[in-house]
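Scrolling down, you'll hit the structures one after another.
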Structure I
Amino acid sequence: MLTIQTRVTDELKIKADALFKDMGLTTTDAVRMFLMQCVNLGQLPFVPTGKKPNAQTLAALNDTLNNEDNRYANIDELSNLWK
């Protein structure tokens, strides 16, 4: 049997330990289950995603999408801005 070590922040470890404890698991159990699922499925058992943008970022993105001044007919028209 091998031992796997990884570095995580104190905050992540504390939150993960509490979460898994509520499920009746240890963090070691949860990591073992994760590895088994990866092997069983031949891939990650979930789709990795980034953090969702906050309200201010979403508003700025929507402003950009809704602003006709930010639309270009083709890549050449857009790249002319950089010349």
Structure II
Amino acid sequence: MQIAVHVKPAEPIIITTPSIKLDSFLKLCGAVSTGGQAKMLIADGLVRVGGAVCTQRGKTLVPGDKIAMSGGHWQVAAQ
């Protein structure tokens, strides 16, 4: 028996700088509306970067990085 799994590709989020901090990225992509919300989600271990839980809200992201949390997954993209 084969099971078909459909994985939605990560939504690209374009940044105009060489890098972006994780908390700022969550606001940019619309996952949260405030920095305080981003801080709580990150501190609670609910955000993954590159498949691993990340609790560093100031983690530097660069194009190609993949971010996931409940409700969505995104990929940092260059302009």
Structure III
Amino acid sequence: MKSTRDELDRIDDAILALLGQRGRLVTALWEQKRAAGVSVVDADRERAIFARLRARATAAGLAPDAVEAVFRRVVGETFLSGR
């Protein structure tokens, strides 16, 4: 049981690291968009992202609604922290 918990901890740590990396990339993208005079929000891109994630969730045996909810939260929190 300990080895399974340790592995879960490693996965959680990796998820946190990836969330941090994603946040930094989004910040860099927003800076590029602002410098180019382009809107930070791109509704078409968001729809495409969620459609892609839903399809990948299904292929991975995960509930698409749950995966979309998680990623909507990630995107929302990134947006709020990047203002």
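Going by FRET efficiency 1/(1 + (r/R0)^6) of positions 38 and 54 (r between Cβ atoms, R0 = 25 Å, to 0.05), which of structures I, II, III comes out largest?
Structure II comes out on top.
One of I, II, III was used to compute helix-only ellipticity at 222 nm (-39500 (n - 2.57) for each DSSP H run of 4 or more, over all residues; to 500), and the answer was -16500. Which one was it?
I
Every read-out reported here was derived from the displayed coordinates using simple, explicitly stated rules and does not represent laboratory data. Here the structure is a predicted model, which is why all the values come from computation and not from measurement. Cβ atoms are built from the backbone, for glycine too; each structure is taken alone.
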